[in-house]
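No value in this document is a laboratory result; all are computed from the given coordinates. Here the structure is a predicted model, which means the values were calculated and not measured. Cβ atoms are built from the backbone, for glycine too; each structure is taken alone.
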Structure I
Amino acid sequence: MPEWLSWKWFVPDTLREFEWGTAPYHYYYFLAIMLLPTLYLFRWLIHFRHRQKLELALLESQVRDDPWAWLRHIPSVVMLLALAMFILALARPQRANEQIERTLESIDIVLCIDISESMQAEDLRPNRLEAAKEVARKFVAGRTQDRIGIVIFSGEAYALSPLTTDRNSIDSYLKELSFGMISEGGTAIGSALGVATVRLKESDAKTRIIILLSDGESNAGNITPEDAARLAFSEGIRIYTIGIGKEGRVPIGKNIFGETRYVENSMDETTLRQLAAIGEGQYFRAQDNGALSEIFNRIDRYEKTPIKEKRFRDIKDYYHIYLTWGIIFLLLWLLLKSTFVMNALED
């Protein structure tokens with residue numbers, strides 16, 4: 001059966017589903033269709049006033065209404081339908097099939113995590129390292145499109161995990177982080193930044209960032225933190241630094257009598273701020289678990305994965321449906337003009 005041969009094209013729901021090629025002016029076309037009966041009435045009034053009249057003398061009993069006389073209106077109705085179809089065709093009904101193609105640009109991230117002895121301090125619960133691990137695992141779980149690597153440091157630094165999108169692998173590495181993985185004591189912040197830079201230097205990602213988390217002063221390594229930060233920035237790498245823990249006396253384990261042991265803790269916030277400034281990132285201070293979690297949430301909001309979106313619209317026109325019906329009604333009107341249903345005196 002031909003596509004046009006269906007009553008569904010005249011159902012209001014079908015017309016509402018259409019997009020219109022003449023939008024936003026398609027409403028004028030519908031207004032024109034609604035005014036067509038007025039046009040027919042106006043034509044009838046003119047004909048009634050000026051039509052030819054044939055005077056006959058009949059008895060009142062001989063004058064009666066004939067239902068067949070109403071048939072003379074059929075050609076006019078058919079013409080109105082033809083005009084309505086032509087107007088609908090001019091309004092260009094169409095349907096659009098839109099396809100959206102999204103491309104995600106991944107961000108490469110290296111987490112530099114301090115595992116020096118001072119990270120055993122219990123001013124964060126259960127201690128600084130465990131608190132950092134928990135928050136980092138949540139951060140990684142939310143970065144589903146990004147490649148993430150891990151660098152750990154104490155007196156030395158080395159890459160624990162290469163850049164990867166394998167969330168389970170990264171999560172396992174973070175869970176296994178512990179004190180003593182590096183025997184060399186101290187805090188080599190510059191070395192950690194250098195190792196992270198080497199990893200990211202080989203990346204093709206447009207956005208590359210380092211998140212460095214430490215609780216102390218840089219006192220080890222063969223490159224200064226500032227020089228390492230400049231090297232990273234020259235490669236287009238952004239640096240975020242997080243100072244974790246409180247300064248002053250902080251609890252750290254138990255003594256031989258089972259009593260809480262306290263040690264003096266100092267942090268070089270000035271250097272951490274300078275590193276973030278050099279790397280055009282930001283410095284944060286986390287003195288408790290809630291603050292540390294909020295810091296990672298903020299970095300997560302800052303570094304959104306870019307999404308490129310392409311839209312393809314496949315437009316199919318349906319004006320030919322109504323054009324076909326308009327031609328059919330027009331031919332039917334021409335046919336009816338030649339039959340008895342047309343009042344010859346009104347033609």
Structure II
Amino acid sequence: MTIHFRRTTELFLALRSAAASTTRILTLAVAFGSAAAVAQAQDLMPLRVQIYPGAYTSTTVHVADELGFFTKNGLKVEKIPAQSSSASIAALIGGSIDVVESGADFVLANIDKGVDIKFVSANEVKNYATVIASTKLELPNVSKGYPDMMQDFKGKRIGVNAIGSTLYLVAQMALKDAGMSDADVEFVATGTGANTFAAWQAGSVDVQFTFAPVPELLEATGLAKPVMVLGINGPEIVRFQGLYSGWVARSDFIESNKSAIDAFIKSIQDAHQWIRDPANHDELVKLAEKYSPVSGLSDEENFKVLTKVIENYDQFWGSQISEEAIDLWNDYSLRANLIKRRVPFDDVVYSGAPRCTTECQ
């Protein structure tokens with residue numbers, strides 16, 4: 001009996017010692033894991049990236065953020081809102097944002113003035129802007145296509161996100177190539193997203209040069225209908241296939257933060273690939289509902305509109321930039337008196353940016 005009790009006691013003490021050792025090992029493992037996680041977080045490179053509130057064009061940044069592509073590639077990204085290309089470029093030059101999205105017109109214009117900035121990646125590889133017209137308008141020339149259709153806009157109020165924005169300049173060029181001028185129309189600044197929708201509800205606009213989700217929303221509500229997608233059947237000079245809008249940084253920032261810029265490019269490419277995968281459609285719709293919400297619609301209507309946005313926009317995504325596109329942007333910018341001289345490709349595009357010679361993606 002005494003021997004049995006002693007052996008039982010010894011076994012209990014041995015088990016208790018083993019349990020204590022296991023606990024210490026687990027505690028050390030957890031502590032080590034936490035320390036590693038903290039170290040990893042501390043190693044992340046900070047980057048301030050601009051977004052357009054409510055605009056689907058910023059989906060790449062939201063996807064890279066929500067799906068962890070930024071973190072995987074070593075970045076800690078802060079998303080900062082801006083309402084237009086002109087505002088974002090101003091913030092970039094001022095140093096309050098590290099990477100912004102812009103059309104090439106503002107980039108070329110600033111380089112021409114001596115500001116050293118460059119594209120590091122495309123975001124859309126062709127002009128995604130859509131022209132929509134009120135369902136109340138008579139449009140006898142729309143079926144003839146561009147440029148004849150522009151005659152239907154004489155005396156009408158044309159909405160753009162901001163006076164002086166890329167869309168505003170594109171609208172001016174489309175009018176000019178059709179033999180018209182600013183004097184033939186009235187431009188109205190409507191802002192983006194909800195503000196544009198409100199302007200249409202108030203009857204303040206007849207025609208709009210705009211981008212997702214506005215065309216799909218106004219079509220779903222019966223206020224307007226699409227009449228031209230500039231990147232497909234617009235005037236040649238504003239199709240911009242090979243780069244429409246892309247990511248821009250200051251050259252001095254690129255030089256001193258090359259690893260962060262390269263990681264950003266990789267994250268955008270990861271986001272494009274994820275967005276294009278049909279298997280991610282439902283999750284993409286949820287992200288669109290979160291960051292590009294359509295106000296005033298039921299959940300079912302919202303889902304339908306955003307599904308249409310995703311389908312329409314898939315053709316525009318891409319990170320590659322072509323020399324042909326920069327040549328076209330030079331032509332456009334010279335005609336618009338934005339630059340005094342042609343700006344060489346290597347002065348516009350970062351040496352590590354993705355490039356293409358044929359179909360850009």
* Asked: Which of I, II yields 6, 24, 26, 26, 13, 5 for P(r) over Cα pairs in 5 Å bins from 0, in percent, for residues 139-178 alone, as computed?
  -> II
* Test item: distance in nm of label points 7 Å out along Cα→Cβ at positions 155 and 299 calculated as 2.7, pick one of I, II -> I
* To do: Please state which of the structures I, II yields 135, 41, 36 when Cα extents along the principal axes in Å is computed from it.
  => I
